[in-house]
Structure I
Amino acid sequence: MKLDCFNSFIVTLQNWQHEITNYFLRRETSGFVEGLNNKIKVIKRRCYGIYDIGRLFQHIWLGVEGRRLFGYA
């Protein structure tokens, strides 16, 4: 009997082995980057209709740094 149901899992595990072991050895994740990307996406949605790229970057900067800047972090 040949068991093929785990083939895709094994290929994925082999492809990402270094990243997976980094988490268990050093507790390194991409959580910070994923959170920052999500925050920027939310700000972009809130700024729908702003055509000035400078204003968009102002909103992004305030969204990322504003809480710390005004003492709410």
Structure II
Amino acid sequence: MIIKFNVFGKQMSVLKKNEEWQLFNESDTGIRSRVYDVVIPSDLESTELGTYLDDIYHEYSSEKHPNVIELG
């Protein structure tokens, strides 16, 4: 299951694989690249991912993109 987010204007996705959350940057062309420097705790529920990403990336908040939005 891939969950997509708009993280303060940046398209990202999260995938749970082998009981581990994996974070990816998404491009406009559909290319996905893994983000290795952010570790999402494996016991985090999918409903908590948006809040977690907000906590990690809050410094990218702007007037134009003030929130993390789950896209589906």
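Quick note: the coordinates plus some simple rules give every number you see, no bench work behind them. Here the structure is a predicted model, which is why all the values come from computation and not from measurement. Cβ atoms are built from the backbone, for glycine too; each structure is taken alone.
Which structure, out of I, II, was Cα extents along the principal axes in Å derived from, given a value of 37, 27, 23? The structure behind it is II.
If FRET efficiency 1/(1 + (r/R0)^6) of positions 2 and 58 (r between Cβ atoms, R0 = 41 Å, to 0.05) is computed to be 0.10, which of I, II is the source? Going through each structure in turn, the value belongs to I. Here helix-only ellipticity at 222 nm (-39500 (n - 2.57) for each DSSP H run of 4 or more, over all residues; to 500) was derived from just one of the structures I, II, and that gives -22500; the source is I.
Hey, distance in nm of label points 7 Å out along Cα→Cβ at positions 10 and 42 derived from one of I, II reads 2.6; which structure? This figure was derived from II.
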